[in-house]
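Multiple structures follow.
Read the figures in this text as sums done on the coordinates, not as results from a lab. What you are looking at is a predicted structure, and each value in this text was computed from that prediction instead of being measured. Cβ atoms are built from the backbone, for glycine too; each structure is taken alone.
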Structure I
Amino acid sequence: MSSTRPAILVTAADLAPQALALLTDFDIVYAGKTPSEQDIVALCQQHDPVAIIVRYGKVGAEAIHAAPSLRVISKHGSGTDTIDKVAATARHVEVRAAVGANAAAVAEQAMALLLACAKSVPALNARMHSGHWDKATHKSVELAGRTVGLIGLGAIGQRFARMAKALDMRVIGFDPYASKVPADIEVVDLDTLWRESDAISLHCPLTDDNRGLLNRDTLARCKPGVLIVNTARGGLVDEAALLDAVRTGHVASAGLDSFAMEPMVADHPFRDEDRIILSPHIGGVTADAYVKMGLAASENLLAVLREAEVSADR
């Protein structure tokens, strides 16, 4: 017998038990570990969900139009670039994000990548395992007293800034949309940020306006030997330009947790560059963040559905 309860589609294979406990009035449909866009469309056609919790994959216009009962798309995280917001608006479907739920996790990953770049952690580890002892020849970068430029001053950027200040770094930042910025972050324009930063960390969403923000031109304006960290979205970086800048030494090292195409293809040239430190977009993937994001995503969609129910009763 088919259920009469409304469905919620989760574009993943699981959801935190704490989040599921909030959704007992619904049938939960999982799309699997790595759902394609067409997988999501097919599940929308089959189950007509009232809500979609987006963890992996893309929710495009076809999926949105395949679910007549859809009222809300709730991101299991902060970035909504994998959701067709134009199509959602046209269908009067709300898009909500779990803003700040993974801020600690992502900021810590960004700092880990920055430290790994500055201290050559992966390279020295590999050398030690190969039997080398490079104490007489190696020189790391000391971050104290240096300037880090942050692009994006939301919850993640501000949390990263606090860690950088604890390392005695000067913190400058650019964010045309931030309304409340702590006084110890110097807000600057992009030209100043490129020119003065010893390290740059990206913490902004991907939009049509900032796609390829870090490119040949902007990298050329940076200090020689700059360190680059990206835990935001791969589309913010012109990957070919970054690779060339690393190979010439203009960028001393880069720590990347997000990429233009994910998963990274097997023959991606980043794989062969020792001074590019890679992690598989796991900045927000911790046991704590998994629960926080699941709860926030569930609470956000329930709030929208309650509002819709109240409006229907009027």
Structure II
Amino acid sequence: MKWSEICIHTTNEAIEPISNILHETGASGVVIEDPLDLVIDKEQMYGEIFELNADDYPKEGVYIKAYLPLNSFLGETVEEIKQAINNLVAFDIDLGLNEITLSEVHEEDWATAWKKYYKPVQISEKITITPTWEDYTPTSEDELIIELDPGMAFGTGTHPTTVLSIQALERYIEKDDLVIDVGCGSGVLSIASALLGAKEVFAYDLDEIAVKSTQINAKINHVNERIITKQNNLLNHVSVQADVIVSNILAEIIVRFIDDAWNNLRDGGYFITSGIIQAKKQMVLDQLEEQGFEIVEVNVLDDWVSVVARK
């Protein structure tokens, strides 16, 4: 099958509204090529996952790319996209150059080209995440390897919120702990917990795809016998008593089950939360303290916040 790549040369300000337009017109995902990615300070990261080529990036502004089926409706779809983007001016959104180009892409090229951007990346003192197709040799006896297939769903496991979560798990999990992972997604936090010594991990997610993804990734990493994965809404009707509960979701969702997390933690247990933006940090801290939690750590990476609280 052939696809058409639509590329919009615009501004950072316009990324969110244009991405929304592309999604609404049938694009299953977008690619953002921002020259700031070439110079961003990553001192807090243990390793890089991208091998970026400056020639692929604009000198100013950003490229927003999406893929549309090359069919008889393409012309109408592109005109619809152009009109919707031009209408953003009415909302005082700076579109910059607002140049739109089209190019043809073969499905077999599209299906594999993105893999070149994903390389092994060390995200904590002990843990390195590597894509399943990469041959990687550990650099030390203590290094723990998590293999993920980013094409399955839920990303590569190297988003700042995931990195913060795994770094916290590494500090607080003790051998034979029981861990609950709320909103397990790809299962990367459950797998990390098992590799770090957890005796048993209960992984919950409302999304059926997430449940299946966690099960598959657990098998790939040979820890499926210690990870119990179930479709569930947060901690509703969960009676398990855990030493550690970890949740990388959103602040608005975290505050909804703080009381359940308290009830499902043993005395002295840790509640590790991530996925919190700076503007919502205090809301989460206030709710945790109101419940009775002691705030042990607040960590920040690329404007994302993670909180470790103790019962």
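Taking mean count of other Cβ atoms within 10 Å over residues 73-80 as the criterion, the top structure among I, II is I, with the largest value.
Given -8500 as the derived value for helix-only ellipticity at 222 nm (-39500 (n - 2.57) for each DSSP H run of 4 or more, over all residues; to 500), which of the supplied structures I, II does it correspond to? Source structure for this number: II. With relative contact order in percent (Cα under 8 Å, 6 or more apart) coming out at 17, pick the structure among I, II it was computed from. Going through each structure in turn, the value belongs to I. From which structure (I, II) was mean count of other Cβ atoms within 10 Å over residues 225-232 calculated, if the value obtained is 16.8? Source structure for this number: II.
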